[in-house]
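Heads up, there are several structures right after this.
No value in this document is a laboratory result; all are computed from the given coordinates. In this text the structure is predicted, and so the values were computed from the model without any measurement. Cβ atoms are built from the backbone, for glycine too; each structure is taken alone.
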Structure P
Amino acid sequence: MIRKTVIVRPERCVGCMQCMIRCAEAHSQSKALGTAIREAILAKPRIHLGVGPEGRPFPNKCRHCEPAPCQEACMPWAIRDDIAAGLKIVDPTRCIGCGMCAMSCPYYVIRFHRDAGAPERPGVAVKCDGCHERVAAGDVPACVTACKTGALAFEEVNLYLKEGTNRLANAVYGVRI
């Protein structure tokens, strides 16, 4: 089965940070921005905006690598692949906050924060979980819903790659699309 994933098209990003806001909202206990900002443990975004050449924004998120360096480096086995197919998800009840996962991540997408899933811990690994609960309910990831420029899309990888092949073919022949 070909699964869908969040595709990042950084050239379309305008840096509005709506993806980050809606991601944090979707991972809050209340799932509503108005009340989420008053929760005892604030939910944090799992997508981050970096700054590229000429100050251009770059939306950065977990790629759920296979094999995943973060998962291989995780001593307490807190990064699991048995929760949702194709996703590497942090179990906050197992995370000890050692930072090994973040040090091994080639994309720098893991952060450490307090989490409602393990309120007694001062900080656990927080990374994209593919909004697997939203997707299982028939919705799309929160960051994609928030993105109005098309910088983030929820689609099959092969479709994205086919579009890339077409762009490359047109560039070879001098056609700009």
Structure Q
Amino acid sequence: MSVEELEQGKSWLSDTFQLIRCEGDALPSITWLLDLAKIAVLRHGVRGLVIDPYNELDHQRPPSMTETEYVSQMLTKIKRFAQHHGCHVWFVAHPRQLQNWVGGPPNLYDISGSAHFINKCDNGIVIHRNRDPEAGPMDQVQVCVRKVRNKVAGTIGDATLLYNGVTGEFTSVDEGNKLPFGS
């Protein structure tokens, strides 16, 4: 990449993405985040919001509220924000520590906190990277679509990708040309 291409890329990134960061030691709350996202929507025309990751938000809740009730209310706030502002929201949540994990992809019920993550989402996608050399190639990544509310948007299914650590690219494993696993 030439210096000119690098500068063009940096300019494109600056024009295309708005970062919302919480500086200092404070953890951002969902209300704080959505307030800033609203400004980004109105001021910059943002139409997509990625909240990543869930476990780095401040989840203080009243003592009388269960975690399940909290998660339900939080996801409702996010859905209302998306509907009101015409903005897609991608919410990244990691699975809880899995007991008796055998190496396969987790499911949406494995997200720490509540089954509401699957109940309230419109689309649920699990990204799973192989971390066990006994289970297959270490560069293998599974994209598992586990929920699709609106069937016009797609279908449930899986895709396997291979990650090239040198180039940072993903390539699809073609059905007719699968790589031999375990070799």
Structure R
Amino acid sequence: MDTQTLLSQAFSPAQKHIEELINSGEITANDDLAKSLSYALLAATQKHLYKYQKPVSATSIIGKMYTTAATCKHLGGITPQALNDRINKKTILRLKDGKGRNGYPLFQFSDGTVDPDIQKIIQTLLKGHFTEWEAAIWLTTPSQAYNGKSAAEYMKESEEHFAEVLAHAHGDVYNLYGTP
């Protein structure tokens, strides 16, 4: 994308909004407003770009993963078959890469087991027809709804936050796939 296209896409919505407010009489175009908006846009842009990091890949969003062997060991030395049973019951999140290798995102583990709250969200999303990758990205992508935190981070702060994330998971499953 060239610079002009970026600037146009970035500032057109703000320009349109300002024009609508002027046309409706809600604000008046003057030097003070121009200066104030200029500083506000600069500050907002600086704040956003300071925090902005373009993800390199889905795995950079999701984070580190255990291998199958490391996951079995972490879960108390369970067998690969017992791990497969958990995958089939949708009680653990397994991701396959393009080469067919398995990875188990570390965010789902706590104290030598799968965190029960994360497990509930995983089950909700997977049983609601999300793919494993969609569920992992849903849980780990920072969101304005969670004050810039991921659902996995936000839900650990309190029972109320967990309930909010669970409600959002149910809502997204329903809105995307029409299943409760």
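Out of P, Q, R, which structure matches 0.75 when FRET efficiency 1/(1 + (r/R0)^6) of positions 47 and 63 (r between Cβ atoms, R0 = 30 Å, to 0.05) is calculated?
Structure of origin is R.
I have -18500 for helix-only ellipticity at 222 nm (-39500 (n - 2.57) for each DSSP H run of 4 or more, over all residues; to 500), calculated from one of the structures P, Q, R. Which structure is it?
Structure of origin is R.
From which structure (P, Q, R) was log10 I(q)/I(0) by the Debye sum over Cα atoms at q = 0.08, 0.14, 0.19, 0.20 Å⁻¹ calculated, if the value obtained is -0.35, -1.03, -1.39, -1.42?
Traced to structure Q.
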